[in-house]
Structure I
Amino acid sequence: MQAIKELKEPKEYVCEECVKMGAHWVHLRTCQTCGVTLCCDDSRYKHMTKHFHRTGHPVIISAEPGEKWMWCYPDNLFAEYS
């Protein structure tokens, strides 16, 4: 996570995969490698975790307004930022 110098913010407040399926999401996360915004593990389809397993992109941030935290999948590491 220390390698991240500039955060990739969500382009839109939607899960790109849920929109394609006509599904709903609970919370959104943004990948810090490619910038895609997808749904969290509380959402039915868990698109962001699937994205990690498919791509290996390790770090995400919450895309929820007011939340300032990141998660590293391989290290199971949570960190807040300001």
Structure II
Amino acid sequence: MPPKITHKLDLTGLKCPLPVLQTGKKLRQLNASDILEVISTDPMSSIDLPHYCNQHHHILLQIEQLDNTHFRYVIQKAQKD
């Protein structure tokens, strides 16, 4: 069963480091265990967002490349920041 997305963030067109910065800002606004879907066109986001999640103990539930330019991430916010 896929995770229930509680929040969405479309970062289409933003370049590094903005996708990871905007994702971090959004995650700080959420409650523990909320699930955020992030859409990005920045190829570096496939490196930056998993690293950010690992450093901040968020759970990267899904990562997929939707097409040649769009990436989708599903992140569960950590229990504690």
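Quick rundown of the values:
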quantity: Entry that produces -4500 once helix-only ellipticity at 222 nm (-39500 (n - 2.57) for each DSSP H run of 4 or more, over all residues; to 500) is calculated, selected from I, II; calculated: I
quantity: Structure with the greatest value (metric distance in nm of label points 7 Å out along Cα→Cβ at positions 56 and 72, set I, II); calculated: II
quantity: Structure with the greatest value (metric distance in nm of label points 7 Å out along Cα→Cβ at positions 32 and 48, set I, II); calculated: II
quantity: With relative contact order in percent (Cα under 8 Å, 6 or more apart) derived as 34, matching label from I, II; calculated: II
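Only the coordinates and a few stated rules stand behind these numbers; no lab work does. This one's a predicted model, so the numbers in the text were calculated from it and none came from an experiment. Cβ atoms are built from the backbone, for glycine too; each structure is taken alone.
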